[in-house]
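Trainee: Structures given as structure tokens follow.
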Structure I
Amino acid sequence: MPYETLITATELASLQQGARPALVLDCSFELTDLEAGRRLYDAGHVPGAVYVHLEHALSAAKTGRNGRHPLPERSAFAATMAALGMNQDTQVVAYDNAGGMYAARLWWMLRWAGHRDVAVLDGGLAAWKAVGGAVATDTPAALPAGNFVLRDSLVSTMDYEQVKANIEEGHRLVIDARAPDRFRGENETLDPIGGHIPGAKNRLFKDNLGADGRFKSAEQLRAEFDAITGAKPASALVNQCGSGVTACHNLLAMEIAGLKGAALYPGSWSEWSAQPGAPIATGA
């Protein structure tokens, strides 16, 4: 069966023993140490997993005005995935060192490229080890290039001008995935200006996880998002964060909860705060 949101470690172990194993991608990363993810991968990863670097594979070049992790061109991203050995019918499984924070970015981007069969390993490498999964330290041999090409996108986005216009129009509610202090405009260390988009509500992405590091149940996630949004439909929601990464974690949680179709503002706060005259709010 295809996996389109989450896959358990037990399910992944079974899949990898079958005739059509998944393409497993390790997305480990740290925002303040750009090579930490590779070191973590080298120290131990799911056997056969390929390392994918957020800055190199999942982002485009920065201009100073387009955010810290701008999306690449869809065609360039598709070519990157094909070069990793991905085919049109490949089941992709992503994981990282941060509760799915970076793996969810890859999950969303593959859906952006039109691919449904992509899932995040629930609980990450710790969950894999907990079920007795082996850990490798070698770099696997490169797979032959795959035939993956773009299909119609399965997701929607909003750009700066659309989100700005929405402040007055009020058609969509903006959900900000950053920590509450950064949302309030306090302790900002990643972007030059603190604060949030006027009218936005805060939902820290880490709140999608239970104490065991796995995603909460669909029912609990739905109740928590409804409490923040006033039970608005997903079509009335747009997600953002600091640079378009952790917002994808909220989008994955929404998908699990049955809130399908919420949009992403890819540039997020790092783009918003770099625009001259962008409206900014502070406080709760």
Structure II
Amino acid sequence: MPELPEVETVCRGLSKALKGQKIEAVTVNRKDLRIPFPKHLSEIAGAKIESIGRRAKYILIRLSNGETMIVHLGMSGRMVVKAKGEAYSPEKHDHLLLKMQDGTKVVFNDARRFGLVDLVATGDLNQHRLFQHLGPEPLEVAFNAEYLAQKFKGKKVAVKLAIMDQTIVVGVGNIYASEALFRAGIDPKRKAQTLKKPALDKLVSSIRIVLQDAIKAGGSSLRDYVQADGELGYFQHHWAVYDKAGQKCPGCTCDIKKTGGIQKFTQGQRSTFHCPRKQK
């Protein structure tokens, strides 16, 4: 599933191509994805795209008609921009097509159909059922060591699962949780409540650095994810521990024949990767 850096990268690509553009036509090729498409989705034709942003892993397209289109890419979704004059051949899983007045097209393709599209009055966005329960954004000042200390108080769950809890902080998915904990030197199995301020400071900083580095690299492309221009992300080439079981971690001086190198185990039905010697 695309995580925060991938969604942020898509938002930036969409914004560059679409901000200020007027929607000329909307084509919906099926009734639903994870949820039904809004019945009045075609009525946004004529509206101007005022801005494109993100909340957690949701793309927010703010329109001049007072509504915001909410898009979630699900497991396999992609939103790709086709520039004016660029050839476009419809594909089987192209479920939504937005055509701009200047000829630019935006295609939402989702082979597994776990994504969603919704429309909500922009003034009601924070009260939408998808956002009511969400914690702060990890790149904003509200996410800090003091905040985590409060949220982790009495929390016996493993710290990796805690930072993937969207009610605590949004957008830290499985890949980036493993990477951030490695950079912070924290064992992903440690109970969240045991982390003191120095460790929490490191954790907050590491989460931010990992996410920012991933955004700069265009995210991580594993299976279906591409940027808005159709290009792959490149952060997978910079992973320190994720998907590297049995290998040396960065700066390793161990004899991995004895240590086994980076270890893999399962937490919350997801794969975790860590270095037992560097993460305590």
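Trainee: Computing mean count of other Cβ atoms within 10 Å over residues 92-99 for each of I, II, which one ends up highest?
Mentor: Comparing I, II by mean count of other Cβ atoms within 10 Å over residues 92-99, the maximum is at I.
Trainee: Figure out for me which of the structures I, II the number -8500 belongs to, where helix-only ellipticity at 222 nm (-39500 (n - 2.57) for each DSSP H run of 4 or more, over all residues; to 500) was derived from the coordinates.
Mentor: For helix-only ellipticity at 222 nm (-39500 (n - 2.57) for each DSSP H run of 4 or more, over all residues; to 500), the value -8500 is produced by structure I.
Trainee: Same structure, new question: For structures I, II, calculate relative contact order in percent (Cα under 8 Å, 6 or more apart) and state which one comes out highest.
Mentor: Ranking I, II on relative contact order in percent (Cα under 8 Å, 6 or more apart), first place is I.
Trainee: Looking at structures I, II, which one was Cα extents along the principal axes in Å calculated from, given that it came out as 54, 40, 36?
Mentor: It traces back to I.
Trainee: In addition: Determine which structure produced the value -1.06 for log10 I(q)/I(0) by the Debye sum over Cα atoms at q = 0.29 Å⁻¹, for residues 148-195 alone, calculated from the coordinates; the candidates are I, II.
Mentor: I
Trainee: As an exercise: distance in nm of label points 7 Å out along Cα→Cβ at positions 84 and 260, calculated from one structure in I, II, equals 2.4. Which structure is it?
Mentor: Label of the originating structure: I.
Trainee: Sticking with this one: Output the label of whichever structure in I, II has the greatest value of mean count of other Cβ atoms within 10 Å over residues 108-115.
Mentor: By mean count of other Cβ atoms within 10 Å over residues 108-115, the leading structure of I, II is I.
Trainee: For distance in nm of label points 7 Å out along Cα→Cβ at positions 52 and 124, which of I, II scores largest?
Mentor: Answer by largest value of distance in nm of label points 7 Å out along Cα→Cβ at positions 52 and 124: II.
Trainee: So FRET efficiency 1/(1 + (r/R0)^6) of positions 100 and 204 (r between Cβ atoms, R0 = 25 Å, to 0.05), computed for just one structure, reads 0.95; which one of I, II is that?
Mentor: Among I, II, the structure yielding 0.95 for FRET efficiency 1/(1 + (r/R0)^6) of positions 100 and 204 (r between Cβ atoms, R0 = 25 Å, to 0.05) is I.
Trainee: Tell me which of I, II gives 2.0 when you compute distance in nm of label points 7 Å out along Cα→Cβ at positions 116 and 252.
Mentor: Derived from the structure labelled I.
Trainee: I have 53, 36, 30 for Cα extents along the principal axes in Å, for residues 20-179 alone, calculated from one of the structures I, II. Which structure is it?
Mentor: It was calculated from structure I.
Trainee: If you rank structures I, II by distance in nm of label points 7 Å out along Cα→Cβ at positions 36 and 220, which sits at the top with the largest value?
Mentor: II
Trainee: Computing Rg/Rh (Cα atoms, Kirkwood Rh), for residues 28-75 alone gives 0.97 for which of I, II?
Mentor: Structure of origin is II.
No value in this document is a laboratory result; all are computed from the given coordinates. These numbers were taken from a predicted model, which means no experiment stands behind them. Cβ atoms are built from the backbone, for glycine too; each structure is taken alone.
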